[in-house]
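Coordinate-derived values only; no laboratory data. Model, not experiment: these values are computed from the prediction. Cβ atoms are built from the backbone, for glycine too; each structure is taken alone.
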Structure I
Amino acid sequence: MYLVMYTMIASLNHFYFNLNNVYMTLMMVSPMAILMLVFMRSMYPSKRTNLLIGGAAALVFAVSFWGMRTQAAVGDTEFLRSMIPHHSGAILMCQQASLTDPEVLGLCEEIVRSQEQEIAQMKALLARR
């Protein structure tokens with residue numbers, strides 16, 4: 001699931017492991033654990049174990065949600081490592097979307113230009129750390 005978060009990057013050199021994608025991955029996986037317990041009851045016969053797993057999954061979701069919303073443990077370096085793939089996603093969308101509106105096309109040209117410039121700046125900042 002973690003790697004799925006990177007399917008939106010425009011280039012492999014925009015791939016950076018980061019805490020925000022960990023938070024997002026945990027928020028996707030934890031509800032899946034609960035759904036598995038609900039829909040595959042026959043495979044999980046122990047009610048006590050199921051309650052523990054369900055409770056742990058709910059806790060993981062809540063802590064991950066809190067971590068994402070408060071940017072817990074995200075300082076300068078983690079911020080940069082998170083923003084590069086995020087900016088790369090905007091570039092990918094502009095490059096791959098089937099756009100026809102001249103105004104939207106112009107907007108995308110500006111987005112690609114600015115996002116590429118900002119990615120270069122963020123990479124330079126990371127290189128100095």
Structure II
Amino acid sequence: MSGSGKCLCGDINFKYDSEPSLFLICHCTDCQRATGSPVASIIVIPETDFHCEGELGSYTCETNVTRSFCKNCGSQVFSRAESAPGIVLIKTGVLDEQPKIKPNLGCWKKSKPGWLNIEHPENTFDENPALG
């Protein structure tokens with residue numbers, strides 16, 4: 001399976017050449033602040049299968065996660081985590097087609113706002129599981 005996506009303005013285009021190994025939902029406060037949403041939905045792809053074109057900006061937070069975004073429109077496109085080398089974490093909102101699978105991993109459930117009702121995968125953790 002392959003897939004593609006782009007940012008809001010279209011300056012950033014990417015494709016990936018493999019099936020996502022994970023489809024996760026995250027409620028950590030870093031993801032909440034970075035996305036402006038109580039949940040981030042993310043697919044995980046091997047770095048070698050990810051190809052991106054366009055001028056990206058990036059920000060590395062205290063937890064050593066580098067978030068890459070379009071310098072023009074600000075759309076978050078993907079992240080890389082120092083704790084999980086060799087993978088790319090792609091935000092599902094920028095995909096041209098949504099994943100055919102349902103989320104199979106949830107993390108930072110303890111940071112989920114109480115007002116948010118969401119179905120979590122069976123594999124859901126209060127904090128971060130090991131991704132590497």
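Comparison across structures I, II (criterion: distance in nm of label points 7 Å out along Cα→Cβ at positions 21 and 93) gives the highest value for II. Across the set I, II, percent of Cα pairs over 19 Å apart reaches its highest value in structure I. Have a look at I, II and say which one yields -25000 for helix-only ellipticity at 222 nm (-39500 (n - 2.57) for each DSSP H run of 4 or more, over all residues; to 500), as calculated. It traces back to I.
From which structure (I, II) was mean count of other Cβ atoms within 10 Å over residues 5-12 calculated, if the value obtained is 17.8? Structure II accounts for this read-out. Computing semi-axes √(5λ) of the Cα gyration tensor in Å, for residues 13-76 alone gives 29, 13, 7 for which of I, II? Among I, II, the structure yielding 29, 13, 7 for semi-axes √(5λ) of the Cα gyration tensor in Å, for residues 13-76 alone is I. Rank structures I, II by distance in nm of label points 7 Å out along Cα→Cβ at positions 37 and 69 and report only the one at the top, that is, the highest. When distance in nm of label points 7 Å out along Cα→Cβ at positions 37 and 69 is calculated for I, II, structure I comes out on top.
As an exercise: distance in nm of label points 7 Å out along Cα→Cβ at positions 85 and 117, calculated from one structure in I, II, equals 4.5. Which structure is it? This value belongs to structure II.
Here relative contact order in percent (Cα under 8 Å, 6 or more apart) is compared for structures I, II. The highest value is that of I.
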